[in-house]
Each structure stands twice: as C-alpha cells, then as structure tokens.
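We did not get these values from a lab; they are worked out from the coordinates using the rules stated. What you are looking at is a predicted structure, and each value in this text was computed from that prediction instead of being measured. Cβ atoms are built from the backbone, for glycine too; each structure is taken alone.
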Structure 1
C-alpha cells in the first residue's frame with residue numbers, strides 16, 4: 001500500500017513539473033517570435049542629408065524612417081524638386097523633437113505604424129504642430145489602411161510597386177503648399 005500511495009503522491013508533482021516546463025517553453029517561444037518580429041520589421045534610422053542651398057524660396061523638411069519603400073519615396077520627392085527652387089532637408093523621424101515648424105514651408109512625415117500605433121516621434125510632432133495644413137503625413141502599415149486620426153494624410157502598405165503612385169500623391173499635396 002505504501003508504494004501505491006507513493007506513486008499517487010508523485011503524480012501531482014510530475015504534473016506540476018510538466019506544467020511549468022510547458023509554460024516556460026511557450027513563453028520562451030513567444031519571446032523569440034516577438035524578438036524575430038521586431039528585428040524583421042523594425043525600421044532602421046534614416047540618413048540625414050540636404051539638397052540645394054538655404055538661399056532658395058521654399059524650404060521642405062522630410063522626416064522619415066529607413067526602409068527600401070520609404071527611401072524610394074524620399075528619392076522620388078527629392079528628384080522632383082532637385083532642380084526647383086526648394087531647399088530640402090531629410091532627417092530621421094526620431095529627430096522631429098528638434099524641429100521648429102515655423103522654419104519650414106512644408107513638412108513631409110513618412111512613418112510606420114508600430115504595434116497598432118503611429119510611430120511615437122511622428123505622433124508627438126503632429127500633436128504639437130500648430131499648422132497642420134503645411135504637413136503631409138504618409139503612414140505605412142501592413143494593410144495600408146492605418147493613419148492618424150484628424151490628419152489629412154496618405155496611408156499605404158510598403159509595396160515597392162506603389163512608390164510612383166504614392167510619390168505623386170505626396171507631390172500633389174506639396175504643390176498646393178509650396179505655391180509662390
């Protein structure tokens with residue numbers, strides 16, 4: 001009888017060990033998946049640069065994040081205005097906290113939704129801007145349907161074949177802002 005009771009007494013201990021081991025494995029797997037997702041889909045920092053001199057009539061700031069899609073949008077905008085009288089500066093969105101909006105005639109913000117929220121620096125800047133009419137916001141998300149509430153912006157999935165179409169939409173909005 002002692003051996004039977006001993007076996008029965010060990011069963012709950014074995015079940016608890018199995019439960020905790022399973023829980024640890026599930027949590028570790030979840031952590032690894034989240035880490036992989038962050039590494040795979042996080043944006044790199046955009047390289048800052050300037051085009052044309054400060055002497056030009058119009059000043060355009062482009063704040064973006066680094067990705068092939070966003071880089072292609074920036075290149076399309078820069079190529080369009082390169083021979084025009086527009087001074088352009090490109091920065092990473094994380095530097096928006098240093099931007100004084102009154103120094104710019106137009107501001108383009110290109111950001112990605114992260115965890116179902118707009119990129120925090122882009123959102124903070126948009127919240128503090130006093131004149132949203134000179135800001136063009138391009139939001140990218142998986143399905144291309146997410147954008148910041150109360151902002152007349154452009155939303156898109158980061159599909160490289162859509163770059164010309166999205167670039168044209170941005171330029172059309174900028175043309176209305178950068179009128180002499």
Structure 2
C-alpha cells in the first residue's frame with residue numbers, strides 16, 4: 001500500500017468517509033509537506049498551515065499534516081478556494097499549494113470515487129497542483145504556545161486571548177461587544 005493510500009484511509013476515517021475533497025486534500029497536503037521537506041502523516045512543530053476553504057479538503061489537510069486549531073498550527077481562512085499555505089515558522093519559508101483541477105470546467109462529473117482515487121494516486125502531484133512561493137507574516141499572538149495577551153472585556157467581562165480584543169477609549173472589548181456577534185443571548 002502506498003503512503004498516499006495509507007494517508008487517504010486515515011483522512012477518510014477522520015472525516016467520516018472518502019469523498020473527492022478527501023482524495024484531493026490528501027494529495028495536496030502530502031505535496032505541500034514534501035515540498036517543505038517534512039514527512040506527511042507526522043507532526044512537525046515547525047509547520048503552520050492556512051487552509052482556504054471550510055470543506056472536506058481541510059479535514060484531509062488536518063489529518064495528513066497533523067496540525068490542529070487547538071494547537072494554533074491550523075488556520076482556516078474562509079476564502080472558498082481549494083488551496084492551502086504551508087509555513088515553516090523556524091525559517092519563514094512558505095508555499096501555497098493550489099488544486100488546479102478545482103478550476104477546470106471540463107472535469108468528468110461521472111467519475112466514481114474509486115476511479116478518482118486511482119487517478120489521483122497515479123498522477124504526479126506536479127500535474128494536479130501549482131506551487132506558489134509566498135510570504136506570510138504571522139502575528140506572534142497567532143503562533144503555537146501559551147497566550148501572549150489575555151484581557152477581560154470591559155462590557156461582558158469575558159476573557160479574550162491572543163490579541164483578539166479591540167481597544168476603544170483605552171478599554172479592551174471582545175469582538176462580540178465591539179462589532180456584533182454571530183449569536184444572540186436569549187433572556188429566559
């Protein structure tokens with residue numbers, strides 16, 4: 001069994017099934033890690049990955065790279081693109097890997113998942129993805145490790161970590177109190 005098939009199986013188990021996004025995301029993540037000189041499937045504390053879509057491909061990237069939101073090594077960007085950026089935080093080297101097939105209009109919509117797996121397994125990564133050398137500036141608050149800044153919101157009293165607060169009139173506010181929230185508290 002190839003490394004691809006082994007990592008695909010693990011990504012599928014994590015995600016709950018093997019779909020097109022898991023198939024492509026596994027290959028994309030492997031290519032990104034290999035290009036950075038890192039071993040796919042093994043955690044590397046030097047690695048931070050920015051995913052650009054909150055779909056299946058991101059679960060594959062998480063599984064293959066062993067990055068995570070909780071360790072601050074996985075950064076979802078919500079751009080809606082089939083791409084991920086791999087950053088070596090020790091050297092500053094960064095590459096963005098773009099799935100070229102996601103942009104093609106002539107994809108075979110009748111291809112089964114099994115056929116897709118076979119095709120992707122056999123196709124060299126260079127034919128599936130574009131590598132772009134990029135520069136990424138990472139705020140020290142966004143690096144893995146203990147929080148550098150912890151404040152209490154002047155309005156709601158909740159703790160805000162990692163520099164995610166807003167200052168107004170010399171006071172710190174959480175995003176919810178400063179500019180609105182995705183939730184609304186219901187008084188009972």
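Observations on the structure shown:
- Read-out P(r) over Cα pairs in 5 Å bins from 0, in percent, for residues 101-148 alone, computed value 4, 14, 14, 17, 9, 7, 10, 12, 9, 2, 0, structure in 1, 2: 2
- Ranking 1, 2 by distance in nm of label points 7 Å out along Cα→Cβ at positions 21 and 165, the structure that comes out highest: 1
- Look at Kirkwood radius over Cα pairs in Å for each of 1, 2: the largest one is in 1.
- Here FRET efficiency 1/(1 + (r/R0)^6) of positions 29 and 77 (r between Cβ atoms, R0 = 30 Å, to 0.05) was derived from just one of the structures 1, 2, and that gives 1.00; the source is 2.
- When mean count of other Cβ atoms within 10 Å over residues 45-52 is computed for each of 1, 2, the largest belongs to: 2
- Given 0.85 for FRET efficiency 1/(1 + (r/R0)^6) of positions 13 and 85 (r between Cβ atoms, R0 = 35 Å, to 0.05), calculated: source structure among 1, 2: 2
- helix-only ellipticity at 222 nm (-39500 (n - 2.57) for each DSSP H run of 4 or more, over all residues; to 500) derived as -9000 - corresponding label from 1, 2: 2
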